[in-house]
Structure I
Amino acid sequence: MKIERVSVVETVLSVRNLEVAFLSGHGRSQVVNGISFDVNPGETLAIVGESGSGKSVTSLAITRLLDARSSEVKGQILLNGRDLTVLPEREMRKVRGGEIGMIFQEPMTSLNPVLPVGKQLSETLVLHRKMSVSEARAETVRLFDRVSIPAAATRLDDFPHQFSGGMRQRVMIAMALACRPKLLIADEPTTALDVTIQAEILQLLRQLQAEEQMSILFITHDMGVVAEIAHRTLVMFRGNLVEHGDTVDIFHEPKNNYTRTLLAAVPRLGSMTGTSEPAHFVLPFQDQQPLPPQKAETSSTRKPTTEKAPTVLEVRDLVTRFDINNGFMGRLGGRVHAVENISFNLKAGETLSVVGESGCGKSTTGRSIMRLEHPLSGEIVVDGQDLMKCSAAELRKARTKMQMIFQDPYASLNPRIRIGDAIAEPMLLHGMTNRRESKDRVAQLLREVGLLPDMMRRFPHEFSGGQRQRISIARALAVRPKLIIADEAVSALDVSVKAQVVNLMLDLQKGMNLSYLFISHDMAVVERISHRVAVMYLGEIVEIGPRASIFGNPMHPYTKRLLSAVPVPEPRERGKRPAPPIRELPSPIRPPNYIAPKREYREVSAGHICQEWDRSEWAQ
């Protein structure tokens, strides 16, 4: 793609004909193919694309962080007119952290776990800005204040694990800004964060950019985030630059079919208005013409198909807590109240989504139902059988009725076992078939999840992330369960792959009358897949009801907060919403003698139940 050359005097960063290849014993693999772009003063340029598109490799090439022994970089990378590709490594170290600040996806792996965060930032100031130790400490407090870390002066000696994910990312932003860089490279800085924390971080970056007149190179796969923050957008696909332009133009007049596919796969809040049933994502093929409207097909007159269906799962007053033992003689120091007196049911063929931020107890709820965790009290009735009263043998048998799909399919598949054997294993373990017949069943399952039967002899590393999740779904279906608990099953997937997997789950549900307990923090996907929604906060369900009621008439302040934080994939709406309040998530840790309060609930409308709340606690 030809891009008009801009004078280097007018740009902070100018990349020309960048090529990157990786070298290995198997040969040379080209991953970036001659791309060119500029980043102007005070603007945000987003590089967007899915896994393997080359966007993160581009940022690593700009900062010279690729291993020279195993990679080959060609082209020009001009920072304020100076070519970084020819700088000695000693000079390049001054550029990194000095003229260029960097924020990475996972702050916990970017921070040293055994050093206080204040010391880590102070070291940067001493090294790059030649400050004394006392000056650096004072500047660290100022920087922590700048990025809105509460009680900044008291947090300098805290370690990374003592901060929440959002606060750790604020520490990373403070470190990136320490030397007043002209260019900030942010590589998926909000991908690992909850939607509410993501909104806070995006607002913070916009605010700091305006104050510092800083340029930002923002790398992401989330088109909703692009709409929130980017002035211009560059779309990459398999190492190539396929589209480049003003963000508004990219969203409203995309020229490339791949860009159209990315935009079609973006879940939009409100697209399900008028229907009580889940709906497929509309995904065009690469050679198709512009997309049909994003509005879901409405069926306001159609009654939900699950109204008279039998109950598959019933949870009553479930409590799960984890003891915290002090070091001295293992004395009980407190408890994590992970799940606190929750109740709900799930009918055949129905999807109940459980939503909330990290630490709210939604994953523990799923694991408690599977009895992978040991609940303290309550009832878990699956197909009429109370799992809390089952022996170990009875529990093993009961698990054929319910299966779980985890967030990371690669971690849940044995890398040394062929996927055909992995899918057959639960059937053989429960004596549902013999080895010879299992091959036919595996072939059938692979076809049902959209894979080819001859793939059964491959290993997990030979598949993409989306294909591995399809394999996990096939494995879960092997024992013909009635209930599937999907714990963040699509959260780690690229946007178009996520849409494909959601469509697959809807097809399987319709064909097999499956019940889904869909655990997620992605409200836009939840709106697409759910019949009903339960909102969790600090281990409690604060609101539950039909999906249309929760999204169309949210009552609890926490539900409203979750919905208001979802990125709007419309760049023309940027800046129209009020800035989210800065806050630390409350802790679910309680003293040993703590007695949980008895909560009051009211029914807002048919099936829509909301917890009463303390008005002073939620005043903001």
Structure II
Amino acid sequence: MKLWSTNSNKQIPFSHTVDLIAIAAERYRKEPLLSYPIYKTDKLKEIEGAEFATKCIDAAKALVAFGITPEEAVGIYSPNRQEILYCELGLYAIRGICVPFYFTSSPEQVEYICRRTQIKLIFVGEQYQYNNAYQVQCEKGQIERIVIFDHRVVKQFGDTTSIYYDEFVRLGDAMRNETEVKRRMGECLLQDTALYMFTSGTTGEPKGVIIKHSMLVSQLNAHQALYSFIGRGDVSADFLPQSHIFEKMWVYFCLLRGVTIAIISDPHRVQFLMPHIKPTVMCNVPRYWEKIYAGILEKVQKESRWKQKLFWEAIRKAKRYRLSFRNEGRRAPLLLTLYYRITQRLFFHNIKLRLGLQRGYFFPTAGAYLSDTINAFLQACGFPIIVGYGLSESCATVSAYPQQGYIIGSVGKVIDNVKVRIDPATQEIQLKGDSITEGYFEDPQATKKAFTADGWFKTGDRGRLEGRTLYFQERIKDLFKTANGKYIAPQQIESLLLADPYISQVVCIANDRHFVSALIYPEWKILTDLALQRGIIQRVEPPETLCRNVALKKMLMARIEQLQGGLATFEKVKRIALLVAPLSEENGELTPTLKLRRGVIEEHYHTLIEALYAP
């Protein structure tokens, strides 16, 4: 395992995002910067730095051939693919602006963003994205050309304007415009706009966050100073959408540091591909770790009682070793160290091996609230989770766990290029610094609303600051006020309940109500197994039947009561309803980053919610 050391690698000189092309060509010329599975064989193909740089310049030449001018917006609408990076850096080289779309975006969302940003050229990944973009092109006429990454996409009959990516690159070669590309590269400025990042948004229309190259450079250099131990020889699994600011900034950081980026286009194949990739570093969202936690507990609960007892004793001592000694920079007692090493080999090494995470030493995690219970459990198992906090408007990181001395329950220490203050009246987290956006694309009203009179960005998040350690409490707009006048922070309650392996999703209800209730989508398979074991049911029954089983709900409610023992009485969930189907992005209940759209959920389940509050 690679040890953290701030002296193992020097900070790489870096003054503009477009420098990533030259850094790849010169510093990492013969080293793998990308890898991705080849169709049908799943063998990993590697792209070395020199080839990567050439492909970025090829994209730049083709973009010039297509008539893209400085400050013109170009859309990228695709699952994670290597071509995204070629096109993004190619755009930066010719001073264009990239507009990423979530690969799950609907035609209506595509049309809205294309119209707002005047996109004429859009890159698409697979059949779903092509079909939607072509529909928008036919119906609205805003899009003039579509370039298709995946050669397996079947074009619509009568489509005479779309071309495949290979043809696009050949067009650039034929035009011989290297001189124009070099000229524009020489004119690149830090104040040029790099990205319009449209927030997924839990309410209202998405807003286009303006990301300038100065913001990217500020963040990447700040992260180099913090994490200079990451670099050559490291491998990162890339499966969070590259349209998410968290993953985008992480990928740029990996390119800067020479980390091999292993691209996974299909989220459903993550479990299969991870043991082949064996990442050492990787950024992720809490949902990934919640599923790992639930999977571990499911397996443990199938073991004999004495094995379960051994496992939980191992967890207890591993927490002491990792959190009370190692995290505090103290040497653990010899017997505890030996016990930890033995149990790591007996219990936890095989878990990591199955997940492909046995080489991992640095796993940044952000985008939602991770339960303290799950965090501490996984730290004990040896998963080095680095909890952080950030937004699109802050160009990702505001705070993150330090190398040592992190506090579970916090979202880490504020990084050096960001200033944070807490509004004394509302406890809102407010930001200033070189990595903070100047506002939203062509939306002066939203921009004005987002900043205080003295120029601090208002995050809309409630928190507290102790020294430079930041604590996130809740989205202010998500705070519930009960009928009794008490304020409830739903995410904190939901994260407590998600620590139960039998609960997959949970939504708290409390606004203008006399008590807190919850909609729960259980892990139906293992909950059914437990119900059979306890004699609550005699045979396997479908969720439609189980969700009405009073005894089953009582059993789950008893587990919930144990989890919320530390909450105030008015914060505790008093009643629950079980959902047959999971909350989904397709139904509009989740954002592309898996945040809850509470208004939509309450509308969809209005009858069920009202039944919870019936006398």
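Identify the structure, out of I, II, from whose coordinates mean count of other Cβ atoms within 10 Å over residues 189-196 was calculated to give 18.8. Computed on structure II.
Have a look at I, II and say which one yields 0.95 for FRET efficiency 1/(1 + (r/R0)^6) of positions 357 and 581 (r between Cβ atoms, R0 = 25 Å, to 0.05), as calculated. The read-out comes from structure I. Assuming 15 is relative contact order in percent (Cα under 8 Å, 6 or more apart) as calculated from a single structure, say which of I, II it is. The read-out comes from structure I. Given that Kirkwood radius over Cα pairs in Å, for residues 93-244 alone, derived from a single structure, equals 17.9, which label among I, II identifies that structure? Value 17.9 for Kirkwood radius over Cα pairs in Å, for residues 93-244 alone corresponds to II out of I, II.
Among candidates I, II, the computation of helix-only ellipticity at 222 nm (-39500 (n - 2.57) for each DSSP H run of 4 or more, over all residues; to 500) that gave -11000 used structure II. In this comparison of I, II, the computed figure 1.1 for distance in nm of label points 7 Å out along Cα→Cβ at positions 125 and 149 is attributed to I.
Taken together, the values in this text are just the output of simple stated rules run on the coordinates, not laboratory data. Quantities reported herein were computed from a predicted structural model and do not represent experimental measurements. Cβ atoms are built from the backbone, for glycine too; each structure is taken alone.
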